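S.K.: These notes open a run of structures that come right after.
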Structure P
Amino acid sequence: MDDIRSNESINKTTVRKQTNKKRVSDVRANESREQTAIRNENNKKNMANCRANESIAETTFRNKKNMLHMSHLRAKESADEIVARNNKIVKECVN
């Protein structure tokens, strides 16, 4: 798979990713609430199992990678977006 993708052009990669996203969103759009709940629970269990087997170094690396990714996203945010995000967090904490 890696060999095939290494020879792929940027346009082909973009098209493949968009096609995959559309497939996933189509499947999820036709999913019942119960199916969504089951999928979410399974994802949580899988994530918990993965993280339970992680070393401290792997956990630290994952956390740093997530923080870096988040800081890149937030660096592109406008002041209005920051206020909206913070208000959303406050609402979730209050409820």
Structure Q
Amino acid sequence: EEDDLLTALVAQHGLKKWAEIAKHIPGRSNTQCRERWLNQLDPKISKRKWTTDDEEELYKAHAALGPQWAQIAKQLPGRSTLAVKNRVNS
């Protein structure tokens, strides 16, 4: 499976060589590989449901920072930038 291959390639090449990783995944760009890893496959990304406390913290941070998704995600361990943005916009 493509995700398994991407995971193995990240383990082999690290998080900086996306162009090299993409060479081994036909039809995928380095940006696609990077985004897939950072938003879906990275084991540090939380798959748990959003709690009321999570949402309160998210909306507080959004009110203070505006749409600075990366900064907000740093305040919510385990949540990706994309997850934070999608939650606010849903």
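Bear in mind that the values in this text are calculations on the coordinates, not laboratory data. Worth saying up front: this structure is predicted, and the values here are computed from it rather than measured.
S.K.: P(r) over Cα pairs in 10 Å bins from 0, in percent, for residues 13-60 alone was computed and gave 23, 28, 32, 17; which structure, P, Q, did it come from?
M.R.: It must be structure P, since only it matches.
S.K.: Let me ask another. If helix-only ellipticity at 222 nm (-39500 (n - 2.57) for each DSSP H run of 4 or more, over all residues; to 500) is calculated from each of P, Q, which structure is the one that comes out at -28500?
M.R.: P
S.K.: With Cα Rg over 2.2 N^0.38 Å computed per structure, which member of P, Q shows the largest figure?
M.R.: P
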